[in-house]
Each structure stands twice: as structure tokens, then as C-alpha cells.
Structure P
Amino acid sequence: MPLNSLFSWIIKKRIHQIDLFKQYPFEVQGDVFTDLIARGSKTEWGKKYDFENIHSYEDFNQKVPLSNYQILEPYIKRLLDKEQNILWDSDVKWFAQTSGTMGDKIKILPVSKESLYDCHYKGGKDLLSLYYNQIPGRKLYKGKHLILGGSAKVNYLTSDSYFGDISAIILKNMPWWAELRRTPAKEIALMSKWEEKIERLAESTIDQDIYILAGVPSWTLILCNRVLEITGKKHLREVWPNLELFMHGGVNFEPYRDQFKKIIPFDDMHYVETYNSSEGFFGIQDDFAKNELLLMLDYGTFFEFIPMDEFDDVNSKKVIPLNEVELGVNYALVITTNAGLWRYVIGDTIRFTSKTPYRFKITGRTKSFINSFGEKLEVEHAEMAVRLACEKTNAEIAEYTVAPVYMEASKSGKHEWLIEFRTAPEALTVFTEILDEELCVINMDYNVKRTGDVTLTAPLVHSTSKGLFEKWLKSKNKLGGQHKVPRLCNDRKMIEELLVLDN
């Protein structure tokens, strides 16, 4: 049997198991819960919170507190010092280093063998399974898969223990079937200087037969445009004739969709979204007709949810399991994982769009919103308004961020937008008016606060210099890979830094 046919046959066997957790979500989550409690009961954390006497979700909810990085950090430091059986019952020797979207503080998260193979790698295989299931007869394994990750440098603690970007851990332990088709070469993937890495990556892949692109949309777009510059071609199919799939995640794809259509102007180019983070792999777009993600229920992660109307980080009083969620409600996500993250408030927010099966949309971050005046502006609102304003003014956006301008004496507040346009609108004032109008339609609270300019006046929009956000990310040592620009901030720290850099 040819290798591609064998690969296709093996990977599609997984569809039956996915169908099972679609049909029996609570039973599957119950099995995950039981296994996590059994393994956690052997750990220091499990003994501290009496896992031996947890026999139901109600017991779990009462006995085990919510956690965040600040709470788990002392335990993780002990793991880094080579202690074991602290948070998870198998040896933890790998650690994912991440700074998150909003904070400057470096986080180092445990990555167990179970979480790597039964969650991260399983997610990658399932994405291809679902893709083959929707489009039979694919031959993706014939060509190369261009994976654009972050820095793949690892920092050794011992000969077999290390920390680094999740991309580093994945690359170091890549299964043979994935490594066989992965590109770029390791010496390029291991590069930490982002500008040089993009150049080397472009030059080394223009003559390869690329079938799949994978990465964060913003950084992948930079790479693709550089490939076109080097080759002098008009679109990517002139460089890579068999390119058919872009697997993306990390940021909302909608602001970038039209830009990708310009460089890949073909209806048979497919885009599949994933929800994959240093903490785990949680969702895959399983239906091209729906701009939603399927919640992956059998990856060793038990899910809980906090309604954002009642969110108070680890002090939140209302936490619910999957069977109690409602459609259309914005929830903070809480995860318990097979890497030893117990009731961990990850910082992301989601909204369910379906319960048969459980599909959702990522709506933002628990700290990435603006509510300085009661306007409850969420990332989802901003992204939608930006997209509509761009459509109506023929503009294209590379990056943007928003922060409040606080009230002073008799002055009302406002939102200040810094936007780096790839294609600027003819009139920024018209763009601003449309943006404001769309926000009023999308967000009732914003509309109320805008009424009569009493609380909020019209937004202040600046068109920034080219490359400003790249310069800011570079100043924070966050250039490339999974790092991304925070869209909404409740304070002015970041926007003030950007304004200084823009002068």
C-alpha cells in the first residue's frame, strides 16, 4: 500500500472515536475526570486536597480550589529542581515557556509525556483526520508541511530535561511520521533571531513542494509575502502548486482572511482553525461550513466554565461543568490537564454556538477587554467592527490595539485606537465613523455609553508607521512564533509605549 494511502487509512480510523465523544460528551468527560483524579491522588497536590475522597464532580468543586500561574508557580519551581510527583504522577521533565498575551512575566508550564502525546500530538493527527474526512482523496503526505513555530531553542536542566517554547518541545519529540514531512530543517527552526529566520525559511522552502502551511496568521503572512518578493510571483500557487491547507491558530483569522485570499486566490484553498496553546490542545474546526471549533473531549483535559458576568479569577464563586453551559454566554475557561494543571484559569474566554456537538468560538481573554466606562467591549466586538469598517473603506489592517482615555473633570472618556494599516483608507475620518457606528450596533453597552457623548465620545484613531508593532514586540523579546499583539487593554501602559516608539 502506498505511504500516502496507508497514512490516510490510519488517520481516518480516528473519526469513529471522535463521533463517539460527539454523541456521548458527558460520559467521555466523566472518564477523563475519573482518570485525572485517580492519577492526581498519588501526588502531593492530590494528597493536599484529599483526592482519595473525591467521588463526584460536586466533591471536586468543593474540595479543590481554582488555580492560576501564581498559585502553581511554587510547585512548578520544585519540578524544575528535579522533584517529582508534585502535580502529576509521572515524571515531568519538559516545561513550556510562555509569557502569554498580556503579561511581561515569563511562565514556565509543565509538559508531561501524556500531555504531549495524548493532547498536543493527538490534536495534530485529529486535524488531519477531520480534514481527510471532509475532503476524501487527499494526498497531503506526498508533499512537505511548512510549520512556522516560535523559537525552538531549548534550555537544558539535565541531559533529558529542558524548557523552552512549546514549539521546541514538540520539535524535540516529533513522531517519525510528522518529522518525515516537516520543514524547515532543524537548524532553521532552531534559530532565535526572527528576521534572519524568516529570510532563511523563505529561501530554503521556495523550491520545496509545500502542501500545508501551519502557524499564527500574522507571522505566516509575513513569510508568504517574503516568498513572493524573493520569487517575483503574484500568488503562492505559482511557488507551491500543490498548496491546499493552512492550519492556523493563536489569533482571530478574520482580519487576515482577505489578505490570504489575495496571495492564494483559489476556492480550493482550505483554512482550518485550531485552539492550541502551551497548556494544551482544546479545539479544531471540524466543519468548513461553520466558523466554529469542536471541543476535543478525550485529550486528557477536563473542562469547566465560569460565566464572565460572575468572573473573579480564582475567587469566582460560580464554576460549572460542560453539561450546564448555555449557548451564547461568554465563559472563562478552566482546565484540569494530564500535565498537572488543576482547575487552572487559563485566561481565555469562549462562547458555545452548539451543544450537539459542543462547538464554540474563542471570544478573547479574561484580561483582554475594555470596561473602563461600563461599555463591556470584548475582542469579538472589536474584530467584527474592524472587519466591517475595512470592507466599507477598502482598507486592510496589519495590527491594532485599543486602550481607554480616561475621564478628566468635565471631559468624557473615549477609546484610543492605534492601527497599522497594510492598505490605508482614503479618509481616516470615514473609517473612524464607520468603526464607531458598527460598535454601536454590535455592542448595546457601548451604544448606551456613546449616547449623547456623556460617558464616551467618538473613538480617537491613529494610523501608525509601518512596522510599529513589530518594533514593540522586538523590544519585549516577543518577535515571532506564538507571540501576538494584545487587542484590548484596560490600562494605557502598552499604548503609551507604542506612542513613544511611533514618534
Structure Q
Amino acid sequence: MDSAYKHSPAWNVSWLFVLLAGFSLFFSDIEIISLEPWQELKRLFMGLLAPDWSNLSEIGEAFLQTLAFAILGVAGGSVIGFLLAQIFHWRWIQVSCAFIRAIHELFWALIFLQIFGLHPLTGLLAIGLPYAATFAKVYAEILEEGDKSALQAVSLDASRVSTFFYARLPDLWQHFKTYTSYRLECGLRSSAILGFVGLPTLGYTLSSAFMEGHYSVVWALLLLFYLLIATIRYWVRPALLPIYIIAAPFIVANDSTISFDNVQRFFTEDIIPAPIMRGESLSESWHWLSDLLINQALPGIANTVVLTQVALVASGILTLLFFPLISTHFFKPAGRTIGHVLLVILRTTPEYILAYILLQLWGPSMLPAIVALALHNGAIIGHLIGRYSIEIQLRVDASRGLNRYFYELLPRLYGQFLAFLFYRWEIIMRESAILGILGIATLGFYIDSSIQELHFDKAMILIFITALLNVLVDSLSRYLRAKLRLRTNVDCRATNDYCTARE
């Protein structure tokens, strides 16, 4: 690599993050606890050779539920997000949306489960609410950065609604369409993992099959999920969307009812701190809060940060290993096809599902979470960087092999690599927190434990802390990108690149 680049601020920041990750390893639990992990792993991959399609009715029901929750959640979120985007310049709207999207869908699901039970509204709100906040931000950015030249031809007497639909929307429609389509893919992954909290989606059937050791059923579910994501461009057609949206409510409908007594109790009793409900003194309330912060919040924050930093650097290392697999500068078409298939599988599998599988094989520690986060995010960024590498024109006499990698391509791609990695930092933080539900002692572990013990007041405070931590990391990420002047070289919103990085 060029010696001047080795002394650049971006290079120095990279080494700082590597050192932080190395330091974090001393405080991380990465042991394999399972007695026969490799034997179990062998059994898992043997299931791939003979997927079990015998119970197609149950599998089909799981996928219909997954599709229906995703379609309704994304549709509702996009409509609300579009409306919020029109007033996103209001500061309180920006702050509210930042806070809402900082809370993972599974945390929202756990909250709504206490209010509505297993009613479909729980799943729809768990997806729709954070997605609405995300849609609002991205739609507002599209509106702000889009072409405004057509406004010059609009009469001053025209209404704001007419001006928008005739002068703005035609030029921006493709951007809205592209991003919304991508969010549907994200919605499918979010809908799938809602099954882990009891909703009848893919995650519920997958966890049941895994716990029973039916690995052939696990692979049948995963292969169909990969096929569903890979063919999304074919079955998501504008003419079919109204049919999907009309049919989806009938699919998710069940005989559960909402208890308004539970709703009232949740807001008037459950989430009110216990000392306040008991009428205790200020000192007793402070003792309750400090005990929560010292014994749960601080250990949870520490473990979440440790897991995030190790997974972030591991994702970066895998990115640098993955991107040549799909680059025309390193492999011929046959090799790139294999690379594309590998990266599609890794980035399509939700981190939660991948971590769940590895936890069953290796036992509860940070290692499955680190591997799951690194594989998923490394594949996402590796795909983006691999696509960018194709656009780089090399000299006819350019070196080959490792010299081409280190001296020709990596210096030119490194800025974009860091930009995308920092984009994913806050995403990795959110996932690190939620993986605590699986038994890893991050913030999600203490949140889930509080809910299991019916201490909803403690759970809400911990969720609030989780959101603040995510907002802080996102702010730090934006600061570093601005400080290092890390930008992509093309308009990513015309493709899925920005959507993927900011997922």
C-alpha cells in the first residue's frame, strides 16, 4: 500500500479501532462451551444434503405469515414515513425519529407483547414503527437532495400539493421505489425473527425445528427463505402490491383479542418505576435507580460495546477478504458466481438467526454473536466494495495477485470501505444489544430478564439507555465520516447501495 496513505488520518483511525477491538477481546467471553460442537456442526450440514419438505403446509403457513407481516409493516411504515418526511425539518420530528429507529424491532415486539399480547398488531407495530422513522429520514434526504429544476416551471399560484405531485415526484419516484423495495427485503428479515418472541413467522418454526434437532427442516426453511429474497424483484410488482396488501390482513388475523385493561395497566402501572408506585422517598427511589444502573445497565453497556467493537473490526477484516470474490479484477465469471452466491446467503440470513444457530452448536458466549455479526455485515460491505472495485480501470501493465490487491485496488477503495463500515457501526450496535435475548450478557439480556420477571419499569429504562447508546454511536460515526471526509463516489440512492449500508 502507498506509504503516503499509510500515514493518512483514515489509516490511523483504522489502527485505533483495531487496537480497541484487541483490547476488548480481553473482556469478551469467546469460549466454546458445547461438548461436541463439531459433531453437531456436521449433523447440521448433513441436513443440507436432504432438506425435509414433508410438512409443506406448516412451512407454507410460516412463510405466508412472514410475508404478510412484512408487507403490512413496510406498507404502513412507508406511508407514515412519507408524511413525516414532509415535516422532517422540524427538530422534534428528527429527534423523535432518531430515537424510535434506534430501538430494534425485537425490542418493540417485546414492548407491544405486554400491551397487546400475541395479537397481529404486535408484529405490525414492531415493524411499522421503527420503519416509519427510517423511511421519514431517508425520504426526507431524497426530497432534499433531489433535482429541483422542474420547480422553475411551476406557477407561483400552484398549490404545494400540485407542485409536489407534478414537479417533484416524477423525478424522485425511482428513488422512492428503489428504497421502498429494499426496505421490503429488510422487512422480510425483521418479520422472520419476530417468530422468536412467539409470533407465527419463520423464526418460530425454525427455532422449534432446531430445538428438536430436525436439521433437515431447518435447511428447508432457510433455503426457501433464500429463494424468497433472491426472487423479490420478480414477485414484487406494482400491479400485484394492492392484492398483497388486501390479502395480508386476512393471513395475519387470528382469534386473539386485545385486553384494554392490560393496555391501561401497562401505561398507568407497569412502566411507572416501582418506588414511585409505592410512594417511597426520593432517597429510596435513587437507591432503586442506582442499583439498576450499577448491576444491569453498566454491565450491559460494557458487554454491548465490547461485542460491537470486536464484531465491527471482524466485519472489516472479512470485508477485505470477501470483496475480491465478486471483483472482475481477481476472478473469472465462474469464480465470481460462486462468490456472489456465498455473499447473498451470508447477507440474506438475519444475524439473529445465524447467532441462534451458532449458539445451539457452540454454547452461550460472545463467539457465536461475533461470528454472526461479522459474517453478515462483512458480506454486505464486501458486496458493495466488490461492486465499486469493478468500476476502477487499471493499467494494462498493472500488477497481479497480492500486489494488485494491496497496491492497485485497496488504496483506491479504502475510503469507501471505511465509509460503509462506519455506516454499519450503529447497526452492529443495535444487533449486539438485541442478541442478549439469546443469553449473551448485553443490554438485551437484562431487558429480556426484566420482562420475564414482570419488571417492565426496569425494562423500559434499559431500552431507553439502549436507544441513547445507539444514537451516540450514530453521532460519532457521522462525526468521523465528516472529519475523515469519507464519501462514496456515486449517487448511491439511485441504487440499493446506500439502502444496504444504512439498513
Structure R
Amino acid sequence: MLEKLAKQTAIYGISTIVVRFLSYLLTPIYTRIFGQEAYGIVTDVYALIPFALVLLSMGMESSYFRFAAKAEAQGGDKAQIEARKRHLFATTWGANLVAAALFFVIVWLFREPITHLMGEAYVGHSEYIMLVALIIFFDVATMIPFSRLRERGEALRFVLLKACSVVINVSLAIGFELVGLFDSEFGVGWVFVTNLVASVVTFLLILRTVDRTLPHIDTQQLRKIFAYSLPLLIGGIAGTANEFIDRQMIKYIIPTDSMAQLGIYGAICKIAVVMTLFTQMYRLAAEPFFLSNFSQSEFKESNAAALKYYMMVSMMIFLGIALFRDLFALIVGRDFREGIFILPVILGGNVLAGVWLNLSFWYKREEKTRFAVYVTMVGLVVTIIFNLLLLPRWGYYGGAWARLIAESAMVVVSYYLNRRYFPTPYDLKRIAEYVVLGVGLYFVSEAAISTLSLQGAMLYALNLCLFSLYVIYAVRRENINLEALIRSVLKRKR
């Protein structure tokens, strides 16, 4: 059963890496076009968009997977099961569309006050706000159709549609730069125009996958869905707030050059996208997998093994980026590289985000989604407290540490809840081995720099040896047959 999860993760991962790499091109483009303050606007807006998406999706994605599994469990022939799923799709999609439409109308009515609330950089640019509101509307409108593709196992179509959006976005960005639009008075606004065009085209394309199903809200079914999804919504809001609140607090708390510091912080966070990408591709495969109808014993066994392998791979990615961070720094413009020293801290936070993601699947499966609220609220409170303490002293470096501490707190709470209500046999000893080895090898490199003054080719050679040592240890420790695993993934893709 775990082999199926590995295959799904690899399929989503190989395809998604290509898609995200294209999207990744926007970072070197924009950090070379815009200065620190202008890129701070981009960082600010794109930190807020995920919060709006979580709020307006109302936890419907996880609900769709869970209730689709229930529709299959009710039995009947294929046509009956498909009819129940179609009805579920129409209801969840309709609810999201209504929420997105109401959001857009509210933003349109209060666009001027919103610009003043967001800060001086936005005053006189209410068009930025409206463009972003439209992006959010179309992105919310595609959420449930994309979830339906994942639930049906249509990974290739899912990735192709995502790729289309990114290709349009990147192509327009390059085109706009060539004709000089980013140098016009509208400036950063063209960033949002490229995104809006990509979102609209994606919406029109994904309509072709819904099999002529029209959104229709069954209020009785929606009440049942909300009973499941409301705690996920509250937890999702708090969890996403953890992701963007540091950007907002940098903007409002740091007394001088706040937008410039926000721009640097956002650019360095983008370098850590490989870790974020791994967590994302794992989530895409794991969420529908773990919310399917497995027995409790099967679920526990698979979930425990999944966390071990997640930590093994994530620490490998941590080392690969942290040891060679000066090379990754070349991705962003010269003005932003001064913040590269915070990268290992950001990577650590991203690793922990994947840990508590894995620890969340049991309460989603058991429909005890109120626990999501406990975990994410703890994280939000810790984030706010430590940002208040550290930002005035350390600037954006304090924001990175506050995030790491908050993710650690969420892992601790998640693990406590699991041990108390749904004990899962996680292999803590093996997980600790990978963490200690990974962090230890990183500090060996840091010690070589500080005490031996290694640099250049000698340092790269040492770091390559350290990284190879971790990979060899992990592969042999788990008795992984890489050749067989690759063959299995390629066979599944065909």
C-alpha cells in the first residue's frame, strides 16, 4: 500500500517539479527588474493570496476527498457511485463559487479603504487590489475541479493544466519585460496582470473537465460537509496566517526600510521553494491516499512509514540547499543576496511544516477535525509572540526564527494529540537519526568555514562529500533498491 503512495508522490513530483521550475523563473526575473521595495509589494500580495484562498475554499478540498470516499463506501454499481460523486462535486463547487463572488463584490465596494489599510505603497493603486481580487476569484473557482482530478487519479491532466497556467504567466512576464511594460508607471501592476490572464485561461480550460456538471448547492448535504470542514477552515485560516503573518509583521513592526526588508525576506523564502515543492507534491499524493477507506491498522502502519521516509528525503533536500546556499543565492538579484544567511532557518521551518502535515491525516480520517484548530492556533499564537520579540531586534532574521519556533510548537502539539487519541507507531529513533545526521553534517561544513577558512573548490568538495555521505547512509539504512523504484514509477507513468 505504501508503494502506491510512493508512486503517486513521484508522479506528482516529477511533473510538478517541471511546472514549479518554470514558475521559479519568475523569481530571478522579478528580483532583477524590481528593487527591494517594489519586490516587497510582490512578496506582500503573494503572501496574502493563499490566506484568501484558504478562507474562501472553506475546507472543501479535504471534505471533497472524504465524502467522495464515503460515496464509494455506500456501495452500488458504478453509475450510482458516480452520480453521488457528481452531486457532491456540484455542491462543493457551488459553495466555493458563491464565496468567491461575495468576496470580489466586497473588495470592489471597499477597495479604497483596503488600499490605505495595506500601507502607503498601495495608496493611489486600488487597481492592484482589484486585479488581485479577480485572481483570487478565478483561483477559488478552479479548486474543486482540480480536487476532482486528483480524486479520480488524473494526475497527468492535473499537471498539464497547472503547467499551462505557469507557462502563460512566465511567458507574459518575459514578454512584458522585453517591451518595457515593467518600467512604466503601472510597474508592479503588470505582475498581477500576467497572473490574472493565466488564472482566467486555466479556469476556461478546466471547465472542459467537469463533464457539463453545473454548480448546484444541496443545502442538506452542505450542512454535513460544513460540520466536517468548519474546523478545517478555522485551522486552515490559522495555519495560513502562520505562513503570511511574518510578512505582515515585518511590514508594520520594523521601523525603517520595512518594504525593503520584506522584499529581501520574500526573495530568500523563494530560494527554499525546493523544500516547499517536496512538501506540496507529498500533500497532493498523500491527502487523497490517507483519506481513502483503509482499515485503522493499515492506516497507522502506512502513516508511520510515510513520516519516516518524508524525514529522510526532506533532510536530504535541506542539506542539498543549505550546503550550497551561495550557489542558490545566484537565483535572486544581487540586491537580495545579503539575506542568504537566513536560508537554513527557513528550510528548517519548511521541514517541520511537512511533519505536522503528516501528523494531521489521522484526525481528518477520523473526522476529528477540531484538532486542526488546536494545532494551528498554537502555531499562530507562537508566531505572533516571537515575531513581536524578535523582529525589532533582528529584523527579517527574527521572522525566520519565529517561523521555525512556531512550526516546532505545532509539531509538538500534533504529536501529543496523536499519542493521546490515535497512537501511531512512528519510528522516532530512525527519524531522529536522519535529523541528527543532517544537522550534524551541516554544522561540520559551517565549522570548516569558520575554523579552517575553507572556500571555493575545497569547500564545494567537502560539501559534496558530506551530502553524498548522507544519501549513502539513508539508502543503505532503508535497504532501498533505487533501480527497482525508478522502474516502478516509470511503469506506472506509462
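All of the numbers you see were taken from the coordinates with simple rules; none came from a lab. No experiment lies behind these values; they were computed from the predicted model shown. Cβ atoms are built from the backbone, for glycine too; each structure is taken alone.
So the values come out like this:
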quantity: Identity of the structure behind 8.2 (criterion: mean projected area of the Cα convex hull in nm², for residues 325-428 alone, calculated), options P, Q, R; calculated: R
quantity: Parent structure of the calculated result -28000, given that helix-only ellipticity at 222 nm (-39500 (n - 2.57) for each DSSP H run of 4 or more, over all residues; to 500) is the read-out and P, Q, R the choices; calculated: R
quantity: Test item: FRET efficiency 1/(1 + (r/R0)^6) of positions 77 and 469 (r between Cβ atoms, R0 = 30 Å, to 0.05) calculated as 0.00, pick one of P, Q, R; calculated: R
